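Just so you know, all these numbers are worked out from the coordinates, no wet-lab data involved. No experiment lies behind these values; they were computed from the predicted model shown. Cβ atoms are built from the backbone, for glycine too; each structure is taken alone.
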Structure 1
Amino acid sequence: MSKRRIILADDHDVVRKGLRFLLGLINQAEVVGETTDGHQALELAEKHKHVQDSYDLLTEREKEVLQLIAEGKTNKEVAGLLNLSPQTIESHRANLMQKLSLHSTADIILYAVRKRIIS
């Protein structure tokens, strides 16, 4: 089961910190933002709504490439496994990184673990 994404909105800092602490204990939720204002909370929710659905923007091939890279394969190894050129893999990698707002191989691995693409 994936974690629920939560935005904390309360004008008292101590309340937000307490809620964040308690949510951390149950390990079933991820706090993706905090604010003191309801309007800001709505803006944060709109911003994070697009991030949450971004995996669905990937093509099946990009999802394959993501998984193989997250498993530690190099572009050349992925190319060999999928019978594609290394340049094609580089293109898929660049596209998926842009769509998911990822900036490094470490980001790809962390994303894949969080999405339970790899364990």
Structure 2
Amino acid sequence: MPLIATGELGVPEEGRRAIGFWMIIEGASPIRVFVTFEALWQIDLSYVHDVPSAIAIFEENRKLIEAVASTKWDANDIEDCQYDGRPILIVHSEDLPRNSNRDTDEERPQRWKS
């Protein structure tokens, strides 16, 4: 059964280097979902690698991230730990589709290149 978006704000958790947010299964307890900063930065290479950028990328690509989380949930790809007594699911870079908004280095705005 797919996860359902709650629309609650994503919260940066620097100790986990991820944005955390809640999703639910109809009639069941919420699931804590984390998307790693590295995964977010891979979605859009035009951003610098900092927490404000991770938050912006998360907000701009939330539907994609929620869809990936739901697919992982359906595949029973959850972590062996809990958050406030609830299951945890983590979205990593390798979980993202190859055709997301990733730019090549040549397509990055000049202001962000090293």
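Which structure, out of 1, 2, was distance in nm of label points 7 Å out along Cα→Cβ at positions 47 and 87 calculated from, if the result is 2.7?
It was calculated from structure 2.
Can you tell which of 1, 2 yields 23, 9, 8 when semi-axes √(5λ) of the Cα gyration tensor in Å, for residues 39-78 alone is derived from it? Don't skip to the answer; put the middle values down first.
Values: 1: 32, 10, 5; 2: 23, 9, 8.
Of the structures listed, the value fits 2.
From 1, 2, which structure was helix-only ellipticity at 222 nm (-39500 (n - 2.57) for each DSSP H run of 4 or more, over all residues; to 500) = -7500 calculated on?
Details: 1: -19000; 2: -7500.
For helix-only ellipticity at 222 nm (-39500 (n - 2.57) for each DSSP H run of 4 or more, over all residues; to 500), the value -7500 is produced by structure 2.
Upon calculation of distance in nm of label points 7 Å out along Cα→Cβ at positions 71 and 95 from the atomic coordinates, which of the structures 1, 2 produces 1.1?
Considering all the candidates, the number was obtained from 2.
One of 1, 2 was used to compute relative contact order in percent (Cα under 8 Å, 6 or more apart), and the answer was 28. Which one was it?
Structure of origin is 2.
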